[in-house]
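Just so it is clear, none of the values below were taken in a lab; they were calculated from the coordinates. All values derive from a computational prediction rather than experimental measurement. Cβ atoms are built from the backbone, for glycine too; each structure is taken alone.
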Structure 1
Amino acid sequence: MGNMDLQPILLPYPRHLKIIDGFYTFSTNRQILLESEHPQSILFPGTQLQKAILTHLCLKYEIKSSTSIPQEHVGIILRIAPVHLYNHQGYLLHITPSSICIEANNEQGLFYGCSTLIQIIPGIAD
C-alpha cells in the first residue's frame, strides 16, 4: 500500500490505529460485498468507495449483497455486525493480502470506515 512507513494523514484521525506488515493488491474482477440485514442502508458508502477505486486505480468494483458470490471475487466487505468498539460510531478496518473488511455496529461507523479507506486509496496509486 505505497509507503506506509509513515503515519497516514487521515481526517478524522482514528482513535486507535495499528499498522502491520503486508498489503492488499487491488485487482480486476473483484467486488464490494454489502453484509447487512438491510444492504440498501449501506449502499451510499459502498458507492463512494466504488467511485474512489475507479477514479484513483482505474478499476471497476461491482457492488453486491448476495452471499452466493465466490469468495475469490470478493475484494472488499462492508459489514454491519455487533463489534466491541470504543466509540458508538467506530469501525474496524482490516486490510489483509486477500481482502479488505470494514466492520461497524451501524451505518455511521461504516461510513467513517469507508471514508478512511477512501483517504488511503490515492496513496496506493502513487
Structure 2
Amino acid sequence: MAYRHLEELQREWPERRATIERRVRDFRHVGLGTDRELFAELAYCLFTPGTSAQRGDEAVRDLAANGLLWNGSRDPIAAFLHRRVRFHNHKAARLVAVRERFLGGKESLGAWLRATPRAPTLRA
C-alpha cells in the first residue's frame, strides 16, 4: 500500500516525535482514570462516529463546562448537541443511559473496563 504523504510524514517525524509519543503514553493510561474521566472519554467515543474528532472533543468539553455532561437529561443534551454532532438525539439518549449505569452508583466504569477482556484476547 502506498501512502500519498509518506515523504511529508517522514520529514515531520523528528520534530513531532516527542509530542506523538507523549500522546500515545497518555492514551495507554486512560483506563487508569477516575470514573468521571473515563466517562468523558466514553462520551467522546459516543460522539465521534459520523462527526470529526475535533467536533466530538469540543462537544464533550462544552457539555462538561456547562454541567450537562454530568447532570443533563436527554432533551437538553440533544438540543445542545444539535449542529455539533450527527445523530444528536440518539447520542444524547445513549450518553444518559451510560451515565445512569456507570455514574449513577450502579456500577463503576473503571471496574467494568478492568473486568472486560482486552481486544487481543477477544480476537484469539
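Summary of computed values
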read-out: Of the structures 1, 2, the one that -21500 was derived from, the read-out being helix-only ellipticity at 222 nm (-39500 (n - 2.57) for each DSSP H run of 4 or more, over all residues; to 500); value: 2
read-out: Comparison of 1, 2 - label where FRET efficiency 1/(1 + (r/R0)^6) of positions 13 and 109 (r between Cβ atoms, R0 = 41 Å, to 0.05) is highest; value: 1
read-out: Parent structure of the calculated result 37, 35, 22, given that Cα extents along the principal axes in Å is the read-out and 1, 2 the choices; value: 1
read-out: Which of 1, 2 yields 19.5 [mean count of other Cβ atoms within 10 Å over residues 29-36, calculated]; value: 1
read-out: Which of 1, 2 leads on relative contact order in percent (Cα under 8 Å, 6 or more apart), largest value; value: 1
read-out: Given -0.36, -0.58, -0.64, -1.38 for log10 I(q)/I(0) by the Debye sum over Cα atoms at q = 0.16, 0.20, 0.21, 0.32 Å⁻¹, for residues 37-84 alone, calculated: source structure among 1, 2; value: 2
